[in-house]
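Quick heads-up: structures coming right below.
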Structure 1
Amino acid sequence: MTETMTAMGRAARAAATILATAAPEAKALALTTAADAIWATRADILAANAKDMDFGREKGLSPAMMDRLMLDEARVQGMCDGLRAVAAQDDPIGAVIDAWDRPNGLHIERVRTPIGVIGVIYESRPNVTADAGALCLKSGNAVILRGGSESLHSSIAIHAALVTGLRAADLPEAAIQLVPTRDRAEVTAMLQAVDYIDVIVPRGGKGLVGLVQREARVPVFAHLEGICHVYVDAAADLEKSRAVVVNAKTRRTGICGSAECLLIDRAFWDQHGSVLIRDLMAAGVEVHADGDAQIEGTIAATADDFGHEFLDMIIAARIVDGVDDAIAHIRRYGSNHTDAILTEDDAVADKFFRHLDSAILLRNASTQFADGGEFGMGAEIGIATGKLHARGPVGAEQLTSFKYLVTGNGTVRP
C-alpha cells in the first residue's frame, strides 16, 4: 500500500458510512448539480481533453483508442444526460427485493444495501469518470477512480464538477475520489487494498483487464474481451440484416460491443449471396473471410482471426450450416459478452437464446446496444461477463448487495 492509497482508502471508508444512509434527494441533487457544472465548465473540459489527445498521439494510441479518448460537445452533453438520467432513477438502497412470513412467526425481508467502496480502473474513456462516479453515488457506495494516464487531464476536470455536486448536496467530498497521478504503483496498491476496497471494476482493453484479474486480491467485476458475434440465420430479413450488420461493426469500432465476427447461414448465402460482406467492404471494413465466404476484396482468414477482438475496422466472416453450427462456433470462440441473431423464425431465435450463455443476447438488433445507457440504466460502470453477483451492464442496482431484516414478536426458537 502507498501512502496515497492508504489515505484515500480511509477517507472512502468514512464516506461510505455516510453514503449508506444518505437521503435519495441529496444524491440526486449532487448528480444534477454535477451535470450543470460539467456543462458550465465544458470549455475547460474540452481544453483539458485537447492536452490528453496530444499525449495520446505522442504515445502512439490506435485510432480506436483515440476515439475512446476524444471528447466533443456532443459527448459532454451525453455525460450530462447520463448524470441526470441516473439522478432520476429510483434509489435502490433500502428497496425490498423480497418478503415473506414464516410459520414460526418471523417476518423476513431482503433489502438492497450498498457494497461499500468501489475501485474503478479504466483506460482512455474520460466519460467513465462521470458514469462511474454517478452510479457509485446513486448506489450509496464511495468510489476511488483511477483513469488511464492518457485521460488524466480530462478526468481531473470532470472530477472537479462531480465534487461541486457533492458540496452542493452536503455529501462528503471523499465519496468520489480520483487518483491524481499517472504512477502505476497506485494501480497495484488499489488491487491489494483489501482493507479499504470491496470490489474492483476494470474498464479497458485485454491487457488492463488481464492484469487486474491476475494481480487483484480484491474481488473483480470484469470482462476480458468483447468478442461479439452476429449470426445471420436462413430466415433473416435481408434489409434488417444489411442495416444491423454494418451498424454492429462500424458505428464505433473501439467499444466492447462492436461485432468482431459475422456468421452467415449457408441457406441465406445461397439466396442472397455475398451482399453482407460487400456492404461491409463498401463501408471501409477489412473482411477476413473463411472458406466459401471469400470473395474478391476479402482477405483469407487465419485461425487467429476467430476469437480475436480487433477493435478496428476489421471483421472475421464465416459461412455456417444452421443455428447449431453457429452456436458451436460461438461457444468455441466467444467471450460470453454479447452475441446477436438475425432471424424471423421464433423457434430458431429461442434455441439461440437457450443454448448460449452470453451476458447479453440480442435478436434483430445491433451488438452496439450492449450498453447500460441503452438498457435504461442511465450509464454503466462496465460490462460483467462472470456469473457471480453482477452480469451484463453494471448499473446502480448491480452495485448493491443485500441484507435480511427479520422481525418477530418475542419469538423464540424451540
Structure 2
Amino acid sequence: MPAPARAAVAVIGAGVAGCALVAQLRHLGFSGAISLWETGRGPGGRAGSRRSRTDAGLVINHGAPLLNITGAPEPALLQPLLAAGVLESWAGPVAMLEGEHRLNIGRPDALGLGRLFQGRGGMDQLGQGLLRLAGGAGLDIRYGMLVRHLGLGPEGWWQLRGGDGKLLGEARWLVLSGTLLAHPRCQLILGWPDVPLVEAASSLGDWQLDHVLTTLAGVRFEARSNLLLVFAQEQARPWRALPFRLLNFDAAAQQRWGLRRLSIQPQADGRCAVVAHSSHTFAADHLDVYGARSAMARLLQVPVEASREDAVIRSLLEAVRQCLAPWVPGIDPSEVPPQLMRWGAAFPQPPGLPAELMVCEASRVGFCGDVIAAEGFGRVEGALRSAELLAGRLAPQLANGPG
C-alpha cells in the first residue's frame, strides 16, 4: 500500500470531470499537489474503453461512444485535446428504431446533436489525454482505490479512508467529481449504512454543504446494463454492413425491447464490437448484478452470482437478436462470448445541482460532473464544462492556502 497522500486538493473520481478539473487547474497556473482517486483500473469513467491484455487490437467503447458539443462557446479544453490528437471529429451514420422494426435513418437522439467527436483510438483516450495536458508533476493518481470514509482530521485537513478505516490521504480541499460518496444510492447499491459525505458533514455546521447534500439526495439517476459482444471477421460482415453506427431506440422501442442504444464499432482487423445499452427500466430491475469483470464488485469483494449474470446476458442478447432480425442473422453465443457491465448512475435526471452551489468555502468542498445544472447536463460536455467552471472558482482559493 502506497504511503498516505497529502495534497492541496483531493479529487475523487477520475472520470471526464475529475481529469478535466486537474487539467484546467494546471492550465490556470496552479502547481500545487493534487491527488486523484479512482475505483477503476484507469481514467475515463463512463467515457472508458475495455481493452484486453491478450488482444491488443481489441478496443470496445463500453460507455459513452461519443462526445457531442451543443453549446457555445465550446469548452476551453476542446481545442487542446483536438490539437494533441486525443479527439477527432465523428460523422458516422445514426438511426432511430421506432417501435418494433421501423428504422429511421439519420434521426439522432439528444446525444447525437451538435458537433460529434470520438477518442482517437478509443474513448478512454479522453481521460488519458486530459491527464497528459495536466502533466505529471505534483499529481498523485491512485487507481483501484475505493474511498469509503471522509472526515476532517485534527489539523483541519480532509482525510480519506478505505473500508478498513486506514488513512489513504489528506487534503486541504476535497472535490467530488461524481456523486457516489454524497448520494443515498451508495446505501442501496453498496449496502453502506451511511452516506460518507453526509456523515462527515453532520459535525461541520456548514449550512451550504448541508443544502448541497439535500439537493443531491433528490437527484434521480438512470442506470444501464451494458452487453458487450465481439464478432469475428466472418460473423462481423452483416454488422459492419449495417446503415448505421449508432442505433437509438425511441420510447416505444425501449419498452418493447428493453434497449436504449446499440453502438456498432468496427475493429481495424475486420472484427466488429457491438455494445448494447439497456433501458433504465431493465437496468433498475438488475442493479445488483455487476458483471464478472466489474471493478466495483472486485473492490467490494462482492461474489458474482453466475446464474443471475447469465440470465441478464441472455435477456439482453435475445433482445438484440430479435430487434435486429430483419437486418442481421441470428447470434450464436458460443461464437461471441458476451460480457456484462453495469452503470449504476449512467444519466442524472433534471434539475441537478445548481452551479452556484459547486463550491462550499466554509468546509472546503467542491463538486463537478455532469450532475451540475448547466450547459451539457447529463452528458460528457457537461462534465467538461463543470470542471472548467469549478477550476476557475477553486484556483484563487488554492493559491491562498498551503500545499
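Every number here is computed from the coordinates shown, using simple stated rules; none is lab data. This structure is a prediction, so every number in the text was calculated from the model and none was measured. Cβ atoms are built from the backbone, for glycine too; each structure is taken alone.
Here FRET efficiency 1/(1 + (r/R0)^6) of positions 69 and 197 (r between Cβ atoms, R0 = 30 Å, to 0.05) is compared for structures 1, 2. The highest value is that of 1. -8500 is what came out when helix-only ellipticity at 222 nm (-39500 (n - 2.57) for each DSSP H run of 4 or more, over all residues; to 500) was calculated for one structure; which of 1, 2 is it? Derived from the structure labelled 2. Taking distance in nm of label points 7 Å out along Cα→Cβ at positions 13 and 53 as the criterion, the largest value within structures 1, 2 is that of 1.
Structures 1, 2 were compared on Rg/Rh (Cα atoms, Kirkwood Rh), for residues 5-124 alone, and the highest value belongs to 1. For the read-out mean projected area of the Cα convex hull in nm², a value of 18.9 was computed from one structure; give its label from 1, 2. The read-out was computed on structure 2.
Calculating relative contact order in percent (Cα under 8 Å, 6 or more apart) for structures 1, 2 picks out 2 as the one with the greatest value.
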